[in-house]
Structure P
Amino acid sequence: MSKQFNFENYIDCVFKIIPINIAALVAMSIYRVFFFFFFKNVSTVGHFRDIFKAFVLGLRFDLSTLAYINFFVIFIFIAFLFIRNLIVFKKAVSLIKFWYCLSFMLVVLVSAIDFGFYVCFGEHINILLFDFFDDDALALIKTIIVDPYFYIVLLVLILVCIIIYKIVSITTKELLNLHSIINFSSGNIFTKICVVLFIPLLTFLAARGTISMFPLGKFHAQISSNSFINNTALTAMHSLSDAIQAKIEQSNDKINIAEKVGLSEKNIDLSIFNKTSIKNTTAEEIKPNVVFIVMESFGEFPILYNSENFNVLGELEKHFNEDMVFYNFLPAGVITIHCLESTILNMPQRPFSLQVTQSPKAYKQFQSSLVLPYKKSGYVTKAVYGGSLAWRGLEDFLKAQGFDEIYGEGSIKNEYRHEWGINDAQFFEIVLRELKNNDKPKFIYAMSTATHPPYEIPPYYSPLKLEIPKEVEHMMPGEKHLERIFKTYQFANTQASKFLDYIKNSELRENTIVVITGDHNLREFKASIHEELFEKYAVPMYLYIPEKLKKEFNANITACHMDIAPTLYDLSLSEVKYKAAGVSMLDKDKKHVAFNSNGFILCSDRAVSYNIETGEIIYFDFDINSKELFRTNETIEHKEILEYYKQIMATSDVYIKSET
């Protein structure tokens with residue numbers, strides 16, 4: 001046997017790494033089957049051909065992941081055709097062992113994180129993953145580890161890592177066995193060169209996943225009308241890669257929204273945000289207090305199933321029946337900070353964009369700030385947050401935007417505290433305390449934190465009846481804590497009802513406007529098909545207006561977070577100038593277009609799903625009574641609302657970047 005690493009050793013080593021890759025491919029396929037059956041629901045019935053295509057495409061994604069891992073190993077094999085020293089090669093095998101262990105364990109870990117991410121958001125890992133580091137990481141970690149399933153997952157991860165180590169050890173032991181089973185020494189030098197080059201070329205093609213212009217990516221997974229089936233094909237590693245790339249672009253502020261939607265920044269007109277509220281002599285006389293409440297995870301879909309047996313609204317139902325509630329309503333985005341920034345800055349949440357609260361702009365006052373019209377009108381402006389004001393640099397941001405007084409969880413005794421702050425009984429206690437404090441007219445912006453994993457309620461609370469409908473269970477597949485979730489949801493609504501009871505049974509009923517909405521829907525809701533997008537995103541908007549200040553509203557109007565402030569200005573102020581992207585819900589001359597950062601756009605009985613990243617567009621008819629979406633062909637109305645969305649998003653991006 002030769003004492004040098006030669007062509008025969010090279011081919012032999014390539015053959016010896018095939019079994020470990022086959023084992024990895026089988027394991028990935030088993031995980032994909034588990035993922036499918038864990039999250040699937042009735043929407044997948046009848047899509048057998050699409051499901052088959054998803055699993056075949058999934059194999060290509062898995063092969064791509066393995067090819068990237070094997071690139072390094074193949075490179076070492078080729079390098080030793082030039083180094084040729086067997087003693088050095090034996091030492092290099094230790095590096096290969098470390099590489100395989102690290103790579104396969106990383107794939108397992110990322111897959112576990114991706115699984116948890118899907119449980120929370122109904123999507124594979126995306127740029128929101130990095131909000132873990134921007135958020136209260138300690139609270140998130142505590143939330144995760146109190147879940148009993150965490151320890152089961154941890155045990156499984158440890159066992160899988162041990163198995164990986166054992167299999168890799170067997171493989172590298174075989175690499176050190178330099179006695180070839182098959183004789184590869186024959187052939188001329190040209191043939192050997194071709195074979196040597198063919199293997200990395202084949203690995204490159206497998207990594208790329210396709211011979212088309214673009215490598216295998218998320219857009220290749222659009223094989224079905226069922227989004228869950230499309231998600232079944234994707235891998236955690238490819239999703240993580242896309243998320244990292246998006247984060248890099250975001251961090252470098254390279255994303256140009258106008259360019260992405262096909263518009264020119266030169267044609268952007270920022271003056272479209274310059275507005276004036278209506279003449280309101282009654283508001284001038286009364287100078288009403290305004291309370292703008294955002295409740296954590298106050299999603300709409302549970303309310304649509306509210307009944308005597310599934311009583312999620314509790315006593316809040318009485319107020320919903322007495323006052324205005326808008327159900328065709330969308331939040332700014334899918335996480336809390338999206339809502340907070342959009343409502344306070346009076347701007348939509350821009351896709352892929354860096355959060356303002358965690359950028360240098362957090363210390364600058366925006367001319368579109370929610371509170372400026374109230375400050376100019378002599379109001380005391382207050383902000384109440386049910387958690388830590390250190391969260392995402394919130395305290396500095398709120399101060400910069402003009403709030404006179406800011407309160408967090410430290411502003412009240414921490415009885416029955418949860419991981420994210422105070423419960424909603426204490427939250428509304430702070431809001432009411434500050435509302436009653438001094439005789440000046442007050443504007444209060446308040447955001448709660450309680451309806452959040454791990455979903456804890458005070459021990460003194462006795463829940464109302466909560467028999468969860470099968471339809472709701474189907475919408476939250478794989479969720480093991482449904483009862484806990486809806487108890488917390490019900491508790492929050494009960495506290496909101498008590499707050500409103502106090503307002504209506506006191507002198508405040510004559511001079512206080514109250515808005516209540518949600519920051520986003522319940523995280524555990526999973527939309528498997530595009531036709532469920534409205535239910536996936538929708539939050540209600542409740543509005544209490546004193547009798548003297550009441551105006552005529554269209555209850556079926558479509559609106560979103562950025563429309564709240566212009567509406568409040570019309571109700572509580574008079575002829576005040578302001579900057580905002582939204583439209584007052586009292587304005588009967590405007591087309592009311594609601595949308596969110598994910599590109600779901602709603603206007604009257606039309607809707608559009610627009611993926612700003614891939615350019616995919618789906619058109620719908622919207623039934624305002626059943627809240628159902630039905631796919632249809634493009635109409636002039638669809639085209640108009642899509643263009644409106646692009647224009648507002650591009651203009652807001654230019655505005656935010658231009659504010660210094």
Structure Q
Amino acid sequence: MTPTQSSPWRNIAIVGPYLSGKTTLLESILSVTGAISRKGTVENGTTIGDNSPESQNRSMSVEVSAAYTQHGEVQFTFLDCPGSIEFAQETANALIGVGSAVIVCEPDVSRVLTLAPLFKLLDDWKIPHLLFINKVDRATSSFTEVLQALKTVSSRPLIPHQYPIRKGDEVSGFIDLVSEQAFQYHPGAPSDPIPLPEELKAEEQAARQEMLEGLADFDDRLLEELLEDIDPSQGEIIKDMKQELTADLIVPVFMGVATEDYGVRHLLDALAKETPEPAETAKRRGVKASNEVMAQVLKTYYTAQGGKQSLVRVWNGTLTEGMTLNDTRVGGVYRLMGADQKNVQTAEMGEIVALGRLENVQTGDTLSSQGTLELPRAESLPPVYGLAIAPENRKDEVKVSGALTKLVEEDPALTWEQNRETHEILLWGQGEIHLQVALDRLRRKYNLPMTGRPPKIQYKETVRQAVESVHGRYKHQSGGHGQFGDVYLDIAPLPRGEGFQFRETIVGGAVPKQYIPGVETGVREYLVQGPLGFPVVDVAVTLTNGSYHTVDSSEQAFKQAARVAMQAGMVQSQPTLLEPILSVEIYSPSESTSKVLQVISTHRGQILGYEGYEGWPGWDKISAYFPQAEMQDLIVELRSATMGVASYRWQYDRLEPVPDKLAKRILTQQDG
């Protein structure tokens with residue numbers, strides 16, 4: 001099937017902030033469409049989404065879960081995406097393959113800020129999206145107030161599709177603004193049509209007029225009808241909704257209570273009628289119609305039974321089991337229902353399926369039979385939290401590299417490195433929970449229990465005072481030839497960042513040329529650990545004089561003499577402790593900037609200034625310098641100050657002296 005052909009498949013991502021009810025909404029959708037016989041709950045760990053032990057133990061989504069069902073003539077694949085910002089990379093990787101998304105949110109005007117990153121991500125990728133206001137039974141603000149608050153975080157017009165019916169403090173139903181039909185909610189059952197309440201007619205008319213005017217901004221014909229007081233037909237309105245949604249120009253708004261199935265069937269009707277077909281999504285991604293089989297990897301799983309599985313979106317052609325993509329044979333084609341899978345052998349354009357045993361394929365890769373196009377992939381998020389990890393059992397050290405490689409394949413938001421200076425294995429990610437989930441997976445999937453602690457700070461030391469003619473003599477006699485080396489060294493500080501310089505000003509052959517390399521080697525070896533216990537930087541050492549013995553001198557003897565001189569001279573040079581300083585850019589909603597500035601000041605940060613964050617209306621970019629020692633819990637405090645949405649990027653900038661009081665404490669701990 002090519003992108004120009006009609007397809008019954010619709011791929012929908014379910015996204016939203018933590019605790020908005022995404023997984024519960026998916027469970028309701030699967031239940032009302034008959035895909036499952038009994039609804040599970042997040043609390044009991046029995047949902048199709050959140051099926052991993054790591055998700056169940058925390059009652060939250062930590063990775064993308066796929067499920068499929070049918071509503072009318074339309075075949076749906078739903079991707080339940082994590083809501084926590086710590087797992088935002090999972091969501092971003094999955095979104096590149098869907099045709100549209102449902103943003104799930106609560107009717108809480110104080111929490112609309114948590115939606116801003118999601119709206120921005122969907123806008124950047126031009127992914128059509130709808131809004132489902134969940135838990136309307138708990139609303140403490142009017143529908144109009146909630147809608148107005150939500151408009152502040154969406155760059156696209158919000159077009160209400162429904163209007164709530166309240167009885168006292170309870171939401172009992174809704175009015176469909178397209179048909180002007182009122183409906184009564186029933187727990188676990190379809191809504192019944194009821195007469196439109198008289199007391200709501202004026203409010204319904206105002207809401208409907210707002211909907212029509214929003215659509216008319218993109219349709220001249222509809223605008224003319226409104227100006228002439230012509231009431232457009234339902235078919236015309238639905239056509240406009242589909243057209244403008246497909247073009248990612250509007251955001252239709254729905255409401256309900258997922259735990260009771262309220263509003264879910266009407267949401268499904270809209271997803272079937274109004275969301276774009278796969279051909280439209282392929283066109284938006286730049287995929288041209290052809291017979292070439294093309295797919296893209298949205299997620300990688302490692303399962304105990306099936307090994308490696310790659311969740312892919314089929315963009316072109318018909319993908320079959322056993323075919324070769326990117327020089328790799330497809331080991332199997334499966335539809336996923338949470339943790340369960342069904343072998344289907346083939347998948348057509350528009351489907352999202354799992355492929356087995358694509359060993360050399362990574363998340364984001366484009367797979368094809370001819371290799372003619374590389375599709376864009378989601379941007380990799382910068383790490384903001386790290387742990388030094390080590391196996392609980394020394395005998396497991398041989399397993400670490402292989403397990404971490406697979407772990408990063410499953411979750412590209414993780415990175416790891418072997419730090420040469422501290423000799424630690426560092427695991428980097430998006431937050432404390434993110435890394436705890438990673439350690440849980442290592443224990444469960446690879447039988448590799450690991451410990452984690454804050455990484456060591458890579459302190460350095462330097463000298464503050466120059467000293468001259470520091471004498472170092474090494475003399476050793478043990479029968480036969482002895483060892484003799486004799487040197488005089490000048491030691492001086494260098495400007496910050498200059499590193500190490502070695503020179504010699506020997507005259508008259510006081511130290512023969514063949515022994516001078518031994519002197520430099522001895523100096524360099526000493527600088528690995530100076531008198532304070534850390535590597536020495538920004539120092540110049542000059543060999544000025546010395547003496548030798550024609551029989552007993554050797555390069556090794558002069559190396560030892562240089563070490564003796566350095567040991568004496570460094571103490572005289574007033575060694576001082578240096579700490580790494582990072583250049584940090586923090587991204588925060590403007591309303592939280594003052595709180596962020598307070599956080600910076602409590603972490604010995606130096607504020608350089610702040611300005612509007614380009615491309616993010618209502619956000620600021622704050623620039624600052626931070627000591628690396630103050631960075632470990634910075635992301636936790638920043639997110640606490642910004643309702644969980646702040647983030648940052650950092651890079652090493654320079655070394656600076658540690659304040660004296662703090663240096664004494666660090667050195668005391670070092671000695672301990």
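Readers should treat all values here as calculations from the given coordinates under stated rules, not as data from a laboratory. A quick note: this is a predicted structure, and the numbers were derived from the prediction, not measured. Cβ atoms are built from the backbone, for glycine too; each structure is taken alone.
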Please state which of the structures P, Q yields 0.00 when FRET efficiency 1/(1 + (r/R0)^6) of positions 314 and 554 (r between Cβ atoms, R0 = 25 Å, to 0.05) is computed from it.
Q
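Have a look at P, Q and say which one yields 0.70 for FRET efficiency 1/(1 + (r/R0)^6) of positions 298 and 474 (r between Cβ atoms, R0 = 25 Å, to 0.05), as calculated. Walk me through the intermediate numbers first.
Working: P: 0.70; Q: 0.00.
Derived from P, not from the others.
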Given 0.80 as the derived value for FRET efficiency 1/(1 + (r/R0)^6) of positions 402 and 570 (r between Cβ atoms, R0 = 25 Å, to 0.05), which of the supplied structures P, Q does it correspond to?
P
Out of P, Q, which structure matches 1.04 when Rg/Rh (Cα atoms, Kirkwood Rh) is calculated?
P
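Among P, Q, considering only distance in nm of label points 7 Å out along Cα→Cβ at positions 226 and 386, which has the greatest calculated value?
Working: P: 3.6; Q: 5.4.
Greatest value across P, Q: structure Q.
For FRET efficiency 1/(1 + (r/R0)^6) of positions 162 and 202 (r between Cβ atoms, R0 = 25 Å, to 0.05), which structure out of P, Q has the highest calculated value? Walk me through the numbers before you get to the answer.
Details: P: 0.20; Q: 0.90.
Comparing P, Q, the top value of FRET efficiency 1/(1 + (r/R0)^6) of positions 162 and 202 (r between Cβ atoms, R0 = 25 Å, to 0.05) belongs to Q.
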Structures P, Q, by mean count of other Cβ atoms within 10 Å over residues 26-33: label with the highest value:
Q
When you work out relative contact order in percent (Cα under 8 Å, 6 or more apart) for each of the structures P, Q, which one comes out largest?
P
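Hey, helix-only ellipticity at 222 nm (-39500 (n - 2.57) for each DSSP H run of 4 or more, over all residues; to 500) derived from one of P, Q reads -8500; which structure? Mind dumping the intermediate values first?
Numbers: P: -15000; Q: -8500.
Derived from Q, not from the others.
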Test item: distance in nm of label points 7 Å out along Cα→Cβ at positions 170 and 586 calculated as 4.6, pick one of P, Q
Q
